[in-house]
Structure I
Amino acid sequence: MALPKERIISLLSNRELLWSEDFTQYRADSLDSRRWNFDIGDGSIHGLIGWGNNELEYYTDSNYSITNSLKINAKRIDGEHALSQNLHCYYGLAEWTSTRIHTSGRVGFTFGLIEISAKMPQGIGTWPALWMLGSSIHHGTLWPECGEIDILENTGANPTRVQGTIHGPNYFAENGITTIIDSPQELSADFHTYAIDWREDSIEWFFDGLSYHRADRLALQERGLGWPFNKEFFLLINLAIGGGFAGPVDPKLSIATLEVASIKHYSIDGIGSVKIY
């Protein structure tokens, strides 16, 4: 699908900044623990083998750095290193390490405009994601009933592909409500802005300020589908390797980096709130 030009994000009025993380101005070498948590391992302790997607990475709290941007680094490791660090995955000794961070229990978001400036990694087999989950997942609501909003997913096998998706009850995994467009350049060439305008009855996706996808509550309900998006969500950022979505990994790939420059959350026309725990 070609890049659309119907609606630009600058037309959204009465914008008020409620929360932000500007990594270009960060004053610390490590993430603020008042805002960010780390997921550790291969998902097995949560009953999610390979994080539910047969991914290859073992997440750690150290595969990142902050210098003018947040850099999440996925690294191929040898068996000796994996053994020395006790990095065991569902398939044996870990072949890759990476980092996955989230704001659950630290910062929660309900509605509003969320903009993320990011630069995608290079390499076939990479799977960067900027996404959100319903906070109810930590209070007994299972996925996908909790709701998932993918602000951006990309794979190294499709370096120009911009994809925004929602997952909910009876529409999840390959049946998520999604739209794919192609950028004029590879997403690893520069920073781009990935955004959603999230309202009570709709979610609209933007790439570099241009609208390319919209999901409407009424349209889903007319199809007998639920809308689990009228509640608090938290933000996740990660770089996965392999799995069903990303596909086989280039055997020559040894390192890949996802960069995030900034995250901004606004209310629009008074719609949107942030909860600091």
Structure II
Amino acid sequence: MNSFYKNPLVILSLLFYTLTTHAEDKFKVCADPLNPPYSSQKEDGFENKIASLFAKKLGKEVEYTWFPQRIGFIRNTLKSELENGNYKCDVVIGVPEKYDLTLTTQPYYHSQYVMLIATGRGFDNISNPEQLAKLSLISQEKLKIAMFDRGPGTSWLQQYGLLDQGIPYQTMSGDHEHNTAMTIAQDFKDKKIDIAIIWGAMAGYVLSKSEKNSYIMLPMKSTKKIKFDFSMAMGVRYSDKAGKKILDKLISENQPEIDEIIKSYQIPLLPIPK
């Protein structure tokens, strides 16, 4: 063998070149392996579809680092370094706008919480969420409304004196076989709940798992006291300003296609605030 290739420094340099070149061919995404309708290892979530779209535009292949999106998610994915000095992954496809744990891109969709009412259970005449507070006490006592440990729906129930009718759910379930959206969809079918005030993406998932006209969907409108609509962005490391710039450009250039992907999951979209 040529003595050039026997030099340890040369070997290390070639190895480093191989690793970094390989990394540059990948669009490295941090994602939850079981979090429909957002992401899954089957890559059938809308965030998976958007990741595939961006990878195609960049001429790269998507590479996932899977980790449950619960406490410690960012620390164990986006901010987790490998022995070669690289990171496990470089982008989280869905984070709230101005999320405090990451540098965020411009928003790529804006949605809202909605009230889902299962039809055929005595509440089909509800056309406005506030009507629930005007039902007779007997009717109110029959209400079984899903509420979350961290969500504006719980504040809304408290405001309208319906907190006792709330059925508590955790935003982060800790269940390795069913995420919260999956649990809500099943509990609707099992009649454990009749109504839910949930984020638009989760509502879209419930609708996708049901027959047509199984639910009435009413928008929850933001007020000065309770905010129900939010913008979602993508997250990168605070130091990765170059990555943010690339993603911002991809979002701007592909917004119509992003919208179509999200709409195909029956997720209600609102105009992104300027």
Structure III
Amino acid sequence: MAIKIENLDYVYMQGSPFEKKALDNINIEIKDGEFVGLIGHTGSGKSTLVQHLNGLLKPHSGHVFINEHETTEKGEKLKKLRCDVGLVFQYPEHQLFEETVYKDIAYGPTNLGLPKEEIDIRVRDAARCVGLPPEVLDKSPFDLSGGQKRRVAIAGVIAMKPSVLVLDEPTAGLDPAGREEILSQIKSIYDEGNMTVILVSHSMEDVARLVNRLIVMNEGKVFADGTVDEVFSRGRELRNIGLNVPQVNVLIDELVARGLNINPNIYTVENAKNELIEYFKRIKEGGENA
């Protein structure tokens, strides 16, 4: 088990007039190698929850275990835990500061005291994982596009070789092309690497085509937890808490309502295209009535 969260509570500004319960009795288990989408509207507790995964925030009650080590541990054990959980914040490129891309990616492994040969291997492997060509490594990170800067920041986390990679709104602020590039690289990282990935997002379309499990947060609680089909089948309930299923599923629902014999559990454009192609093939072959 990669992550185990038991009865987790967290309160912001505890004891003040502005006290707010951000997490309320959270119980989650995530297995090694899962690709999990964590979704919810602004203020639902998503970011607060993931900051507990590497000890940035400590539970006010309850427990968080990463690879059987509790996040409240201190010293070398906490340092090891933070290497095990790589957390990529929103707008991580704002944290870039070195003269070259190479030095920025190498910053974490260097602080681990690794030999230069090992650091070099990690930097080049991490750059390859996020789709950065070797010639970019000698450039200043500030000369790159927004999407490339985001990749450099992600590579810096991957170079630490975490067993759990957490990405908090990794496409925030990017144009459509940059957004697609980052999502494709995240999928490649998951497919290639031996790690658990948690993708925090408010975009239903993004998570629907990437993850194999969804956890929905609402008002500091786990509202739903299951496969994409299981969670999105509760479309009306999701809308009631300010979320929507992907727009393509609204279209599919309308087509089913009009009598098309197609699978209603479709949440990506690609799957919708394939389903409709098969449907019209059946019509052409005489197996369906239009």
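Data overview
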| read-out | value |
| --- | --- |
| Comparison of I, II, III by relative contact order in percent (Cα under 8 Å, 6 or more apart) - largest value held by | I |
| Distance in nm of label points 7 Å out along Cα→Cβ at positions 122 and 154 - highest-scoring structure of I, II, III | II |
| Source structure (of I, II, III) for distance in nm of label points 7 Å out along Cα→Cβ at positions 82 and 114, computed value 4.0 | II |
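Values in this text are rule-based calculations from the coordinates and carry no lab data. Computed from a prediction, not measured in an experiment: that's the story for all the values here. Cβ atoms are built from the backbone, for glycine too; each structure is taken alone.
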